[in-house]
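Chemist: Next up, some structures in structure tokens.
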Structure 1
Amino acid sequence: MWWAAQEEGFMPELAEVNVQVRYLRERCVGWTIAHAGWKGKRNFKTLRAEGGDEAVEEFLRGNVITDITQRGKLVVLRTERGVMCSHLMFRGRWSVEGDPFISSYKHHREPPLDRSRAFWVINPEGERLCLHTPEWMAHVEAHPKVHDPAQVEALAKLGPEALVTPETDPAFVGAGWDLKTFLAKASRSRQAIKPFLLDQKKQAGLGNMYVCEALYTAGVDPARQAKELSDGEVERLHAAAQGVMRQAIESDLDYDDILAIYRRERDPKGRAVEVTTIGGRDTFWVPDVQR
């Protein structure tokens, strides 16, 4: 099998974004934006379409970052003039120059390169916060005069938070992914349980890696229809999904400790891990234990 244990080629999921938000909260809350700049057509696409670069400058210059939070896989920056939110896509990250964000995630193990800098703000002390995106896919959107993130369409259309943490945006803390809601939705769906769990409109933050691990821990075949699962299986799956994300956050993304089957050839007990495609996504599972 060509999969290598240390090649975590996945999009940052809830846990990976959570670690970034914690880093940002410790360093950047309270910053006044003295200067700002950006490159690429993806940043501030809506605001620039409405008012050009001048509208972006007006929103940013002199603005204050009042909090930095999380909504699923997105980073949310609350400011005095409205909400900014960003999707990191596959390799994006926020990082403060001179104090770079580094983690065990494959694309964040080394400090970011200057050439990947797509958006930056500078505070009066000269500190610079940047959004880096080597593949030029991560981006930022601004929503002037919108102070409630629940009023931002990209955030509001997401399902309940798969795991509520201290970094979850307050607007969505009350919309956690509870077992009762999961049971109700699963019981009505003919969709395979794997893509069901990956649907961000059903629950926000779950991604391919943690879903593979949760299905394995719960002993559930990823191709089974969601409605076929018993209440007990749904309960085990709910606990497993939240458990693996919580473990990832608490361990600061110690993948050696977290991952049992994702991109592995065998599980911890030596049973063969197979790879198939479900819903267009690589799916790692152990037929001997997942029914």
Structure 2
Amino acid sequence: MFRKFQAHPDLKDFVLFYFEMDWQSAQAHQNRGYLCLPTGCSFIGFQKKGRMQVKIDDFTYETEAYFLNVQTTIPYEMFTREPDLQVIAACLKPTAIAQLFKIDVSKIINTGMNPRNLFADHLKNFSDVFEKETKTSEILAFLDEIFLKQLEHSRPKSNFIDIAVDLIMQQKGIISIEELVGRFKVSTRYFQKKFKEMVGISPLLYIKIIRYNFLFSSFSQQSPNFASSAAPLYFYDSAHYSKSFKDYLGMNPSEFDLSQYPFIKLTAIEQAVWVNAFRELAD
């Protein structure tokens, strides 16, 4: 089960949406894995039942009960060996962690960390609610309260990096660094430095991630044709597309069988949950 929920209206520039995942296995200790694409979002998750493991290249780590993930730059596998997994998470705008907590997020890429230090004592009260409460709506109301307190404390101000992120969304990743730099009248070096501090990764890599998110969301869920389809809209020609796809996913477009990747099918094509949230934000 995968369900989405809206955050408090005052959080619209920071929390894209909340979501709940509730997976149950027919067999105890069955190892269930799901290939995931980088989304361009950040996540703060709270695991009520079970624990997720994340495999990135040859490195595997087990997430803590509460976890923060700022950016993931390559496709990764998310799996669990436990019979039940229930997670409630906040999907955040790329600059939200930097804006709300005033930290350089480039230091915590492709790994998870515990968010307790960011929220000071607020998560202690949340833990009491999270462990006892059975209604998702009540848990999310408490999450709203925590984020609103942090928003009041940090008083973030939108800057040119926030605007750049929105432009990348509006252009579906079809935009150059030169265009962005020219828009803001800053040097390329300064733009790249500030972008990495606030988003965590280089603008060029971020543009690539967003382009792939929009590419996947454009495929028909009935008959996705990864070998051609909408690729010309996002790449110079089919040769560039094939090379980029293989570099990104480790296989040629013609070899990609969507039936083998149910989480991508659900979140990137059928619901396109990350892309839809970005569209709403950038409009």
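What follows is calculated from the coordinates using simple rules that are stated; it is not laboratory data. Being a predicted model, the structure only gives us computed values, none of them experimental. Cβ atoms are built from the backbone, for glycine too; each structure is taken alone.
Chemist: If helix-only ellipticity at 222 nm (-39500 (n - 2.57) for each DSSP H run of 4 or more, over all residues; to 500) is calculated from each of 1, 2, which structure is the one that comes out at -8500?
Modeler: The read-out was computed on structure 1.
Chemist: Taking 3.0 as the value of distance in nm of label points 7 Å out along Cα→Cβ at positions 17 and 257 derived from one of the structures shown (1, 2), identify that structure.
Modeler: Numbers: 1: 2.4; 2: 3.0.
Working through the options, I get structure 2.
Chemist: So distance in nm of label points 7 Å out along Cα→Cβ at positions 41 and 97, computed for just one structure, reads 1.5; which one of 1, 2 is that?
Modeler: Working: 1: 2.7; 2: 1.5.
Only one of 1, 2 returns 1.5 for distance in nm of label points 7 Å out along Cα→Cβ at positions 41 and 97, namely 2.
Chemist: With mean count of other Cβ atoms within 10 Å over residues 209-216 as the yardstick, tell me which of 1, 2 scores highest.
Modeler: 1
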